[in-house]
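Right after this note come the structures.
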Structure P
């Protein structure tokens, strides 16, 4: 792989694509239990999710550099623009080009699912840019967690279910809560790691506004939400014991919580971020398997 290509691959932050994959996986698995799984809409939805995630990552790379949030004090992974590996205007162009590509790929979903999919797509793209860009960047004003929970949880899971079944479901809503919570935890670790540099650069994340302990409690609370959803399906929705398969991940969840609460060395949180992302992936796969095998219908 050439140096230039490897730089762009790294800037796309492939490890974060879990946040795009898992919602589509869970939403389509639930649709499968309804006998309504459609390969083409699901595949295009996944492609659009990847493109929006990558476009958001490019936008974050650009706008964080412009706003001075990425500097030499940064503990996190290398940002291409801040390190001078990519010119700012090239990164900005890449962000908008990727979002435009996502829009055009999504036109099939609009044809298939109607105007509501168009609305979801436009909002998702706009919020991806607005996360760090625009006059009121969400990530700089304590709204990043809300954005992630809504768009990577509720909208992504329920939207995927909808494009397969062309109907909305309360079950998809419940499933989306677990996915959204785990997505938020990826952001929580990111914010916990960067809390000191965020303070210096005026980035008002929830950690900056309420302190490290608030982030640690948020991490625990999001895990509790995720683990509360399978029992809901088991007790209230008539699913079989297979829906409880995600509880195999409980020991790993406890280990992550202990690391988050006990670690004072922020550089360690880079590994915790990777492990939190991996946890979301495995939990999402197990939850999807549980939805299919434990279907009570």
Structure Q
């Protein structure tokens, strides 16, 4: 029998890509995806029953309340999902590998190109919950934390990736303001899923940063996408982070990914090179399985 691995957040962006790409990148695993509809991770009794039934040999924990605005407006819910549920999963998985998807939002964004050894200093409540959850997960030397930043792809309901958010707003007749002084290192969900599966295969543990090798402003990201999404034409507005109203947003969350890159069999792509490669090869921009070779 194949060893069994559970993927939480299977209806979310990265969880869905992990499940869908498993037949290619993890053929030796029996992959069980769990969405919120399948299991309420804040119900510890239900989670324990599911663990006894499924008897997993490893866990990829992608489920989260990940929108900054939602976390600010519902801090108790954010803590239950992002911290308490993660801590409980880590306890249930004390004897097996667990990979926890965290965020570059644990940093304040004042420096950029963050290494794993750099000190976290979250500016918003979402980042705070991820920072607390990381500390709990890493108490177990068999467990792994992977920090990501900005993910592109297609989700089940078309409402999880930043590309989908932009296109939905543009199609609704709204203008999309993109800050020219806010920097990220975006990476397609397909590349993230492949990297996670490779970590599983190598039984790696510890803390890793996972992002694209290009540091781009939000405005540059929008400009790169415009040729492939005509609905964005005349809808993108160049803005400044100094005009932002709402929860604090880190200015520069570019990540140094040398540590994880040394363990991967493929080069982590830059965002613009990914787009060009998709067109050159005639494949969907965000397909589940292909990555740069």
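Given a computed value of 7, 28, 34, 23, 7, 0 for P(r) over Cα pairs in 10 Å bins from 0, in percent, which structure among P, Q does it belong to? This value belongs to structure P.
Given a value of 20 for relative contact order in percent (Cα under 8 Å, 6 or more apart), calculated from one of P, Q, which structure does it belong to? This figure was derived from Q. One of P, Q was used to calculate helix-only ellipticity at 222 nm (-39500 (n - 2.57) for each DSSP H run of 4 or more, over all residues; to 500), giving -10000; which? Of the structures listed, the value fits Q.
Ranked by mean count of other Cβ atoms within 10 Å over residues 46-53, structures P, Q are topped by P, which has the highest value. A value of 2.0 was computed for distance in nm of label points 7 Å out along Cα→Cβ at positions 190 and 278; which of P, Q is the source structure? So the calculation was done on P.
Taken together, the values in this text are just the output of simple stated rules run on the coordinates, not laboratory data. Please read these numbers as outputs of a predicted model, since none were measured by experiment. Cβ atoms are built from the backbone, for glycine too; each structure is taken alone.
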